[in-house]
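Since every read-out is calculated from the coordinates, none of them should be taken as a lab result. All values derive from a computational prediction rather than experimental measurement. Cβ atoms are built from the backbone, for glycine too; each structure is taken alone.
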Structure 1
Amino acid sequence: MAGVAGPLGGGGPVGALAGDLLGRGLTAGAGARVLTRAGVLRPYAPWTLTSLATTLLRWGVGPAGGFLATVLREPDRVALVDDDGSLTYAELRDRSASLAQALADRGVGEGDAVALLARNHRGFVETTLAASLLGADLLYLNTAFSGPQLVDLLAGQRPRLLVHDAEFAPLLDGADVPRVVADGPADAEDSIEALVAAVPPALPPPPAGRTRIVVLTSGTTGSPKGAPRSEAGLEAAVAVLDRIPLRFGQPSHVAAPLFHTWGFAHLALSMLLAAPVVLRRHFEPEDFLRTLAEHDCRSAAVVPVMLQRVLALPDEVLAAHDLPRLRVVASSGSALPGELASRWMDRFGDTLYNVYGSTEVGYAGIATPRDLRADPDTAGRPPYGTTVRVLGDDDQPLDPGERGRIFVGNAVLFEGYTGGGGKEVVDGLMSTGDVGYLDDDGRLFVVGREDDMVVSGGENLYPSEVERCLAGHPDVADVAVVGVPDDDFGQRLRAVVVLGSDGVGDEATGEALREWVRRRLARFSVPREVVFVDELPRNATGKVLRGEL
């Protein structure tokens, strides 16, 4: 008799065992409904259920265990498509097993750290799986970091091994750590291809401990910090799948960087759903649209600046790329301007989902197309298993509409920075570092960062409010607002603006933008100066590097 499994389990004692393992803290009825709707819970034969339960008990529910469970269910399904072709789940398992043995021969073992500096391609995924098979931790490095930043981070984190793309070798001259090249050819010494070719595939013994994923904060306002996260079980997947209609087996283009929390989360979700993951090393707007069409992608994971670059394409190019089968464009990583959300949905339909969170708290709010149509500036509602409170200075919850500090509780809160310290916690809820409010319908709105607040002439100003206002001007293609010193007022607002193709950066246009703000916000929110630039400085996840402004 067939039973029901996915990784939640079912189908008698074995399925119940898997369900107990993966469903810690998960309300069985609600979670099962979400996973059934997504196609994760499906009929399987009893012997498949036995193998799944055994695999999950031995390997856990992190990258290694979750991936091996999918291999058992769908070995011949395409797992990954990148610039070098495609790999099935069985092929990806064999390559990752060979790489794990090769890394073990280089001294990598349980509890060690493997640093990874790579773009979106199979080498990133294989390194992640290989390290997880060994019980090693993973340190994801930002591909936009400078050489000195990388060298300092490696010296502080002290990984056992560094896996990196060949293009980054010049940045690593001062790093004292053994290396493997992620994207070198098979005849190149110490490349992944050479290591995989030299070692027959065989899984190592399951480690006693579990892999931690260490993601670095963006470093836009200071030095990057390591934020480790251990296995979270299925509650995190249920939280996302409850609000975003990703489905079993449907191809997904993960354009967001895999080293970022959102890119990695979408990779993990795709593997849970046995959905082919389409990767590209570099993001180009028109290639993004072509990739979605050519691979029949039903979903895409992006950061907001990618949507901005797509919509900046000429109308005739956009008109040539109709995407009627695209169901989900999931955006996260930086603030999504409401004007950008509306423009995307007007052009490509109501496919846009915005995930608000941080490296430290994971997710806090998910805005569906319906939420964004109701108010495009919303950060959405707390998803399944998530508590969001807006607290005042006395740490007490505020009424709807009142601004305060945003605190979050869920299954994926980080464990504290690798160098020590962490975020403020009140009643089990962790600070996001943002200020915002909840409306009467339970939707969350983010006003700005606590540490971005500007005090000008005694008034408390949040630059992001002014940014959202200016972003609505038809001549503004991109904008950032920062506080700068002022002899008379303590600080003043400076708007740094990128004009669209029809805009002209002269004094009249600058005054017109100030008048635009004056008519929509309080008098003290009007920028004292407007500076025009060709492009805003951003990191790989689209966040503005405010220190450079």
Structure 2
Amino acid sequence: MSQNLSRSLRYSKEPVRSKGGVVAAQNQKAADIGAEVLRGGGNAIDAAVATAFSLAVLEPWMSGIGGGGFMLVWDAKKQKGHVVDFGMVSAAGLDPADYPLAEGVGGDLFGWPLVVEDRNILGYPSIAVPGQPEGMRLALESFGSRSWQQSLGPAIELAREGMEADWFLSTVVASAAKDLGRFPASRGVFLPDGLPPAADWGGATTRLKNDALLASLQRLSTAGARDYYEGELATKLVRDLQAGGSKIAAADLAGYRARLAEPLRYAYGDKTLMLPPGLTAGPSLRDALEAAGPKLDRAGLSPQSFVAYAEGLTAAYEKRLAGMGDSDNGKSCTTHLCVIDGEGNMVALTQTLLSLFGSRVMLPESGVLMNNGIMWFDPRPGRPNSLGAAKRPLSNMLPSLAVDGDKPWLAIGASGGRRIMPAVMQLLSFLIDYRMPLDAAFHQPRIDASIPGQPFCDPLLDAATRAAVKARFPQAGEKRRDPFPLAYACPSAVMIEPDGNRIGMTEIAQPWAGMAGA
């Protein structure tokens, strides 16, 4: 009976269209803020930065100024793509010997061997040098048209108002309550009265306020992004970090710089993909498409196509795990947003704290919830992604752009750890190989093949497809596409349709995610 129930439950979402531009984000309020920036004359980069800072307040368990990420930008005037790399870096003073191995397998997102006291996962030793404020500075100065103060304004107002304790906030806080309770500042904000907040069904809206974060955002707005790394904010951050046992020093913050890079360009079908290079999922996506593409059923999306997706992803992950060291077997708490404006500028931006609530540490003086980026590293020595000092880790982030000749077409990406690449890969194939409209592609049931040899299918896929995947991969299973916990990635995308309309879509099973038109 449960199988029948799972197949009868279907989610649906209407797309948003606008000639003036569209923002798609994992929080509807944040998307609305980005669209307001577009309506006010800002470009896609301005809207993306304002949306990103707003997300730091609206869904702090996913991302924020204590994290990092990657942004892909299409400059419509120059007809050129760019990568803004604001990934996290380990401290120069980090000593791998401080993370001794124990018997067993570690918890949380990755299948690494267990580290004593979960030092690479939880608490101050798990924190890496954040890049988000510096990345937003570089993006805005390089491609934006609005001021830094304007970009932070909406986030400051949201912080002043406080987070609404709706059903989703209550759910995510409850899921991490045990670890949040270990750290006084985290406990004080997220666990009022010692318990997860609950919506008042018949009374006033319950709100969680973080006055220290509000003060930090105000300081960041007036003093500029580098204050986070070299000024008054940096002093507060380092004081708190070192008091808690982190090896991050003032020199680590002062030396941090986001960087511009060339995207990895890859011709697929009649489009050119622009992907993040290096230690991201960009090279692996190219490998998966190259392996799956020749095996697709060109007559139409069929069981053969989904077997090809599973085979292509399996081959790409086997290569990735052998040569790059990534071993994520679970969920991650990242956020993704996409923007396209009326001029054709596009942004795909992924930012993260890594785990749900990152390290679970909120720094007392600044109110900043910090990442646990050290968990990205393999704690075993002598491997491509082994833990080390002043080092960038391998990540699964995959903000991507696609152009049609020299014309902007699509910005896409997702959150969800290793499940990001399977989602983006299939959506690209639905759009390019099978010419689906964007909303139809997002409603199309998918598979996930992020664990080599163990794919799973959405029960809403037809019986023939599920049987074909099972025949090819005997360990294949089925998982529902539900709001929480998410078994699949949470994608979002914006695209230009043939009539010039900009269209946006977000994950249909995620009610918090939304789109807004300018």
Structure 3
Amino acid sequence: MNDRIAGAVLGAFAADSLALGVHWIYNPTRIARLVGRIAAPLDPLAGAAKYHPARKAGQFTHYGDQMLVLLRSVAASDGWSREDFAARWAEMWEGYDGYVDGATKDTLAGWDAGTPSESNDLAGPSRLPALLPALADDLEGLVAAAREQTGLTHGDAATVDCAEFFAVMIHATLHGATIHDALAAALDRDYAHLPAGEWLELARGHLDAEDPAAVVKELGADCHVPHAFPATLYLLLKFGDSLEDTLVENTMAGGDSAARGMLLGAILGARDGTAAIPGAWLGALEAGAEIRKLMGQPERPPAGPSKFSFQSADGLGLAGRLEAPEGDIKGFAVFAHCFTCGKDVAAATRIARGLAAHGVAVLRFDFTGLGNSDGDFANTDFSSNVADLAAAADALRSRFEAPRLLVGHSLGGAAVLAAAQAIPEVTGVVTIGAPADPAHVEHLLKGSLEEIERDGAAPVELAGRSFTIRREFLHDVRDQLQFEKIAGLRRALLIMHSPVDTVVGVDNARQIFEAARHPKSFLSLDQADHLLSKRADSEFVAAVIAAWGERLLA
């Protein structure tokens, strides 16, 4: 539901931003000549620049700016407040550097008398998506607020009814209704002044036409509700299978594409969520971070690698790196590195970047006491690694969204198997060269086991570096009920292992596979070594995980 609300609100803002470049250009042929086929927000072109000379790509028309003011009011008031919105709306126009339309001028002229304009522009109802973060679960509250915020500036009775119609539609799609059923719900209301059924049939009568821009021109490409209402419904019915196609066709049709688009973006964003909105459109929104913050939604991480620090359960600083895709983010994953390795080991880096290239944002981090993370490695154990993974998921959840994939290499694979149940959003777990039992790591310490048990701790050489291993570490790995955790995983499992792995034998993969319940899969990493030191092996692993996880992230 949170993603559907975000989809509706961001869909409306993205539609306004997309329309800005050619807003109020009424000649579709000219639009096509200027932009070809619009694919991303643009600076206002000749014609649109006449109305929006101070605007640039990623900003809003004066409609979107008003919707942002309404969203700020809803966030500050924890709901709809006529008084708060009215004050913010009036203040907005003091020194405003954008276009001031006739409805605004007339309303400001009658402000002291409380007299709104008599405008029947669709721009009044089109602000209503900003009400959704507070009123998505309250249909009648949403309807009342939509009517009231519209009537504050647009006094035409049919236009106020129009706000109710679209509020009902958006509410219905938010709660799972099809476009057909949402239209039926909106029609099943008493409107004193809105001939909704008649205008809907007018829209339906043009669905067989081949030129959508010509249909919009015939119905009326301007902002007035008797024209904009059927034109909006026509575009919804004609192209509504795809938010992107609908908003592109709406913009290419010209005229007041911003007001139509805001409602179209809200309806389809409410149905399909944020994933339906092209990442390039969202990334271009100058106010995108503020909008998400006002909705209580996380921001999108910057594309490429970026530092990502967070705290462990013990309050220690853990150093991470987040690899984010250039385009749409299909979901988030956490990568757990091998025993004593670190986030920057070649396999971790290459797999994370490979997954990012396939649309998955990956957080890789140094476990406590390793790499750039705080703490003393000697005081850590397998259980602390599992706790660090849960902390990583918490950090992603609070800043962006929780991970749905856990990927672990070697002992990190054992750790993700143990951590999955503590992260409810996880839908898939991947192990790479993982031991079936964490106690398997003891074979790396076999020359020092007696000393560790006798003295409580001993230095151990691992991969050319010295680490202090304590007795508590040994007891912890031995006490893990790992096979019970594997049997109770209840997540899709992909086990990847090389048959020539000399560090963790392939029989461990068999044991994990036999202990797990379906859905489970095994993939042999033929000829790969334990550390996946060949670039081709790491890239192959990333590509397979991305393909396997596609449905789990959908």
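Things worth noting here:
- Calculating distance in nm of label points 7 Å out along Cα→Cβ at positions 131 and 339 for structures 1, 2, 3 picks out 3 as the one with the greatest value.
- Given 2.4 for distance in nm of label points 7 Å out along Cα→Cβ at positions 83 and 275, calculated: source structure among 1, 2, 3: 1
- Between structures 1, 2, 3, the greatest calculated value of Kirkwood radius over Cα pairs in Å is seen in 3.
- For Kirkwood radius over Cα pairs in Å, for residues 363-450 alone computed as 16.1, the structure of 1, 2, 3 it came from: 2
- Each of structures 1, 2, 3 was scored by distance in nm of label points 7 Å out along Cα→Cβ at positions 171 and 419; the highest score is held by 3.
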